[in-house]
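The numbers here are math on the coordinates, done by the rules we state, and not lab data. Since this is a predicted model, take the numbers as computed values, not measurements. Cβ atoms are built from the backbone, for glycine too; each structure is taken alone.
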Structure P
Amino acid sequence: MTEGFNVAAELAGVSDRADAWRFIRGFVAHWRKPVRPGDGCDSGELTEAECRLGSQLPAALWEAYGLFGRRPDLTSVQDSLLSPEHLHVDDGALVFRLENQAVAEWAIRQEHLTDDDPPVVFRRRDGDSDRWMPFLDRFSTACIEMVLSESLFAHSETRADNRPLEESEDIGASPGFQRLALPDYPMWAVEGCVIRWFASPEGLLREDAGEWLWALGLTAPALDSLRGSVPGDWINQPS
């Protein structure tokens, strides 16, 4: 068990952005590498961005970039958190994150830039409609989602795996796992479908659109144990 940090319990205690940063610090200290001085952007970079954009940036964005804005292992393994100099406004929203093939992007609507912890929207750029749609109701919550998601892709197959979900498979009933206190949120790649998270003391699971399952173990043995608890056709499982 991860002594001193239980992902499910800690996330259940998040009620504001200060809690969100505490959660991220705790999660990366136990599951990744601790946040250290120098991992964040300096205030000059964000001040320059505000001057260039002609608009203030939300307090939560300042805090997140200042905490881990220079940690690509937390922000940009699969998709990318834009650096301050690449923040830009498009169709009435400040774009801050880009999907790895530029098919989707995440943003804050301009009318919410004065909010301390504004809602986040997203859109696809490869279809008939490129309208902004709701993603998560707070930027700080979107940062938690980002750090968890990027962590799935930051490890070799000794700690991470994935597989298709079986028909009618109920991940919430898996032994030792419980649903994380993240709301259902849209999966950008499949319209009308959502992403859900689950955790055990030493494992994380992300369920995509009820069709695919991603897994991360705290250690290689923890991943092996996870596969035993949630058996299936795991892609990286040794034969």
Structure Q
Amino acid sequence: MTTRKTFYFSLRSPYSWLTHRELTTRRPDVAAALEWVPYWEPDAWSERLLAGTGDTFVYTAMSRPKHFYILADVRRLATARGLEVTWPVDRKPVWEVPHLAYLAAQRHGRGADFADRVYTARWLEGRDICDPATMAAIGKEMGLDPGELAGAADDPALREEGARALRRAVHDGVFGVPYFIHGHDKYWGLDRLDAFLGALDGRTDGDPEPRAQRLPEPDPETRGGDLGHGGGCG
């Protein structure tokens, strides 16, 4: 029986972005072998689909102090990795727009490439990833159908597929991202990536590879703690 290896991620989350970057740079073999499942705060349409099977997505709005903490924390973490964050402005976000577009890209075997491009657009370019025009532009850059990506949130089939992803998160007890599952073990947050990789490699010390082969690490005191907004999804 194959041991389950799942990566719950959100294109909204700065901590998912940083984890995605480290995972795909340090261990592209692991990134390619994982099952990637998108996770986001659902809109009314998605909530109705969840309610149809008796499922409820739990979400708590982020407090003002936590918001300011995350701004400072993410800037520290990004700076330590040689990155300069360009903060996006989320005016009236509909998170189905990028996440269902991810599912559309995944249909064409381009899900990982799409996620990488959207993370760059959001966190390094400050673009509004909930704007269908942004999805269309990214689709064009990637050689995918711009209309398919821009209209993903209006596609009933993708809506159903997205609801299945959120339903899985509910059943798996996911409360924030990044969130990894290895067999029966679960790992939440950027600061659990090493432990997850160690488990995959059959190690228990949380240090899955020789330090000389790893990306430069930030000062331990700057590592993330509570890795998200209310509900845990950065």
0.85 is what came out when FRET efficiency 1/(1 + (r/R0)^6) of positions 5 and 141 (r between Cβ atoms, R0 = 25 Å, to 0.05) was calculated for one structure; which of P, Q is it?
P
Test item: helix-only ellipticity at 222 nm (-39500 (n - 2.57) for each DSSP H run of 4 or more, over all residues; to 500) calculated as -8500, pick one of P, Q
P
Can you tell which of P, Q yields 9.7, 27 when Rg and Dmax of the Cα atoms in Å, for residues 93-132 alone is derived from it?
Q
For the read-out relative contact order in percent (Cα under 8 Å, 6 or more apart), a value of 30 was computed from one structure; give its label from P, Q.
Q
For semi-axes √(5λ) of the Cα gyration tensor in Å computed as 31, 21, 15, the structure of P, Q it came from:
P
To which of P, Q does the computed value 3.4 (distance in nm of label points 7 Å out along Cα→Cβ at positions 21 and 53) belong?
Q
If mean count of other Cβ atoms within 10 Å over residues 13-20 computes to 15.6, which of P, Q did it come from?
P
Who wins on distance in nm of label points 7 Å out along Cα→Cβ at positions 117 and 157 among P, Q, i.e. which is largest?
P
Say we calculate Rg/Rh (Cα atoms, Kirkwood Rh), for residues 37-84 alone for every structure; which of P, Q gives the highest result?
Q
